[in-house]
Structure formats: C-alpha cells, structure tokens
Structure I
Amino acid sequence: MTAIDAGTLHRLREAAAAAAHHAYAPYSKFRVGAALLFSDGTMYAGCNVENMSFGLSNCAERSALFRSVSERGAGARIVAIAVTNLNDAPSPPCGACLQVMSEFTAADAVVSFTGEQGWETHPFSEVFPFGFRLEGK
C-alpha cells in the first residue's frame with residue numbers, strides 16, 4: 001500500500017468533499033465527489049453528473065479521471081483515491097469506476113472513502129481484487 005502522509009490524505013479528502021458540492025444529481029439527490037492523487041503529485045477532482053437516462057450519468061471518480069487524461073494525458077499513475085458524498089452515506093467507488101481506474105492505478109494505490117464509521121482507507125487491490133487486467137499490468 002502506498003505510504004500517503006496524513007496531511008496529503010486530508011487534502012485529498014477535502015478536495016473530494018469540495019467537488020461533491022458541484023454535483024448535478026437532481027434525480028437521486030446523491031451528490032458525490034472524488035479526488036485522485038497521481039504519482040507526479042497532481043490532484044484532480046470530479047463530481048457525479050446525472051442524466052434523465054441514468055445509464056448516461058457519470059460518476060465522480062470517472063469524471064475526475066477523464067478530466068485528468070483530457071488535460072495532461074495518461075502517463076502518471078493514480079496513487080490515492082478519495083470518495084465522499086453530501087448524504088452521510090457509505091461511499092466506496094462502484095465497480096464500473098474501479099474497473100476504469102484500474103488501468104491508471106499504481107499497484108500499491110490506496111482508496112479512502114466514507115464508510116459506516118467515518119473514513120476508511122484500503123489498498124486498491126483489496127477494494128477491487130478481480131478486475132479485468134491487461135497482460136503485464
């Protein structure tokens with residue numbers, strides 16, 4: 001598991017919480033924010049964006065990832081992920097987001113999310129042990 005110092009993890013969680021305030025969730029009212037920390041030290045945040053056709057909605061984690069790739073390419077690896085919401089509910093990343101992020105995540109990355117008793121932090125491999133993988137990744 002990547003060693004992320006407490007101050008960095010706190011800033012990542014704060015960025016996720018701030019992003020949740022920008023969420024567009026008129027249907028579910030479930031406003032989520034995510035922040036990704038990359039190996040080069042950059043941080044990108046995103047929020048969920050719903051659509052009347054729920055299948056066309058986008059989660060906060062993928063919004064943050066797609067923003068990072070569109071702004072600077074896909075070179076750096078994600079070393080830490082933080083996810084939270086404004087609904088005081090447990091908020092681990094969904095399977096779709098975990099699968100998409102797995103192509104960009106360092107082997108020892110951590111995932112921090114709001115759980116039943118507050119923030120939880122786990123290795124990415126523990127949160128998503130059986131994703132589709134490319135050979136050699």
Structure II
Amino acid sequence: MTNTPTVNCGLQNGTNCTTCLENVMCYWCDESSVCSNTDFFGLVSTTCPVQDLFITQCVLNGLYSIIVIVAAVLLLVGVFLCICITCCICCCWCRKKKRYFTEDKEQLQMDKLQDYKHEQRMERELKREALRDKYAI
C-alpha cells in the first residue's frame with residue numbers, strides 16, 4: 001500500500017484553467033470546461049480535442065505544446081548536424097593541408113638529396129680530370 005494522496009480533479013469542473021492546473025496531476029479541457037486527472041506518468045486519456053487540452057499551464061494548448069516540443073527537437077537535431085558537418089569539413093581540410101605540407105617537405109628533402117648527389121658527382125669528375133691531366137691519359 002502506498003501513502004500517496006489521491007487527487008480528485010473533478011471537483012474543479014466548471015471553474016477555470018488556472019484553478020484546475022494548480023495541481024500537477026490535473027488537466028483542463030477548455031471545450032467542455034472539465035478538469036480531469038492524469039495518470040501516474042502524466043498521460044492524458046480523454047476525448048477532449050488536442051487544441052482545447054491544457055496540461056501543466058494555461059498559455060499553450062496541447063497542440064501548440066506539441067508543435068513547440070517538435071520544433072525544439074528539430075532545432076537541436078539541426079544544430080547537431082551542422083556541428084557534425086562543420087567538424088567533418090574542417091578535419092578533411094586539415095588532413096589535406098597536412099598531406100600537402102608533408103608532400104612539400106618530402107619534395108624539399110628529395111631536392112636537397114639530388115643537389116648533394118650532383119655536387120658529389122661533379123667533385124668526382126673534377127678529381128678524374130685532375131688524374132687524367134696528371135698522368136696524361
């Protein structure tokens with residue numbers, strides 16, 4: 001047995017939305033001016049049209065509440081997707097830039113190595129020429 005007090009929202013029938021929704025376990029149907037109980041999870045089982053249903057507040061009816069919630073979720077998903085796409089584009093750009101930098105660095109090393117080899121070849125040629133001249137070959 002639980003000691004949770006049961007709420008009888010039906011006592012608020014015929015009053016107004018604000019009076020009915022003072023208790024969080026109640027919902028208001030504006031079309032029929034009926035205040036009814038929600039279940040334990042706050043779910044509503046009623047024949048009241050969604051546009052006349054008010055839950056936890058009297059400003060936005062059930063239809064607009066649903067629209068606001070859906071719009072907020074879509075906005076969050078859109079922002080998340082934009083962030084993901086931006087990160088992917090930046091990562092690809094950085095990888096490409098890094099690859100070009102590495103290729104440039106490798107090319108510079110290859111050029112230095114070729115220059116060194118060319119200098120060594122020229123020195124060997126000069127030594128050969130000096131030996132040929134010395135021994136008249």
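Every read-out reported here was derived from the displayed coordinates using simple, explicitly stated rules and does not represent laboratory data. Quick caveat, the model's predicted, so the values are computed rather than measured. Cβ atoms are built from the backbone, for glycine too; each structure is taken alone.
Match the computed value -0.29, -0.85, -1.19 of log10 I(q)/I(0) by the Debye sum over Cα atoms at q = 0.10, 0.17, 0.20 Å⁻¹ to one of the structures I, II, and report its label. Of the structures listed, the value fits I.
Taking -8500 as the value of helix-only ellipticity at 222 nm (-39500 (n - 2.57) for each DSSP H run of 4 or more, over all residues; to 500) derived from one of the structures shown (I, II), identify that structure. Clearly, the read-out refers to I.
When relative contact order in percent (Cα under 8 Å, 6 or more apart) is computed across structures I, II, the figure 21 traces back to I.
Structures I, II were shown, and mean count of other Cβ atoms within 10 Å over residues 113-120 at 10.0 was computed from II.
If log10 I(q)/I(0) by the Debye sum over Cα atoms at q = 0.12, 0.18, 0.19 Å⁻¹, for residues 17-96 alone comes out at -0.49, -0.74, -0.79 when worked out from the coordinates, which of I, II was used? Intermediate results must be reported in sequence, preceding the final value.
Details: I: -0.32, -0.69, -0.76; II: -0.49, -0.74, -0.79.
Source structure: II.
Can you spot which of I, II the value 0.50 was calculated from, given it is FRET efficiency 1/(1 + (r/R0)^6) of positions 57 and 89 (r between Cβ atoms, R0 = 41 Å, to 0.05)? This value belongs to structure II. Out of I, II, which structure matches 0.05 when FRET efficiency 1/(1 + (r/R0)^6) of positions 81 and 121 (r between Cβ atoms, R0 = 35 Å, to 0.05) is calculated? So the calculation was done on II.
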